[in-house]
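Given below, in the form of structure tokens, are the structures.
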Structure 1
Amino acid sequence: MIKRILPYEGLLHEVVEHDGMLYIGGIVPEDASLDMSGQASDVLGQLARLLETLGSDLANVLQVTIYMTDLKEKAAFNAAWKAHFAEAHLPARAAIGVADLGPGVKLEMTAIAARIR
């Protein structure tokens, strides 16, 4: 069975669940005025809160894709990443450079996680 959660503007569902797997659509920072470190912390915090409501947590994230408007800011992203993920639970990930994500938005992130309860 496929479960679709959190519809958004008739365009998508923020989360699609199938067989205990959570497929999480693009998360962008709530405050685009922040620097890369701030935007990364914002997005990772949103992911953590969303997972908690869905019966999972950051330790059960399997894969993340990060879209960045400037890959030169990857070090700032990595600092926030390390603050949110324990080394023993680091997921697979890819960072992809993109031209534009909207005014002031430096990153967008998708994730796949396992539901644990």
Structure 2
Amino acid sequence: MVDVNGQFGGFTGLAEPKFTAHFTPCVEIGWRLRKEFWGKGIAFAAAQQAMAYAFTELKLAELVSFTTAINLRSRRLMDRLGFSHDPNDDFDHPDIAAGHPLRRHVLYRVFA
């Protein structure tokens, strides 16, 4: 995504996580936006398009999304997009050091 001044604002897309966890292999939907683009509905609209592509073109049965437990903005977006959260699916991210405050992650799922 690029703003009217040609500056990179962020991205939304699909990826296969490169680590092993109880829910992999899978396809994850994720987004990263610069702060000045938050709260404008951009991530929501882009995620809806990525989800439509995943389910209609790629014919995926499920998407996952995960974030740090404290990232409430992303968690609210996942809720708005129709994802479900089961605390039993939460996990410690294997690429983040033990004891780091961002290691604990929440996993959300949505089905086609």
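Quick note: the coordinates plus some simple rules give every number you see, no bench work behind them. In this text the structure is predicted, and so the values were computed from the model without any measurement. Cβ atoms are built from the backbone, for glycine too; each structure is taken alone.
Odds and ends about this structure:
- Given 3.3 for distance in nm of label points 7 Å out along Cα→Cβ at positions 24 and 40, calculated: source structure among 1, 2: 2
- Taking mean count of other Cβ atoms within 10 Å over residues 32-39 as the criterion, the highest value among 1, 2 goes to 1.
- For relative contact order in percent (Cα under 8 Å, 6 or more apart), the highest value in the series 1, 2 is held by structure 1.
- When helix-only ellipticity at 222 nm (-39500 (n - 2.57) for each DSSP H run of 4 or more, over all residues; to 500) is computed for each of 1, 2, the one that comes out at -5000 is 2.
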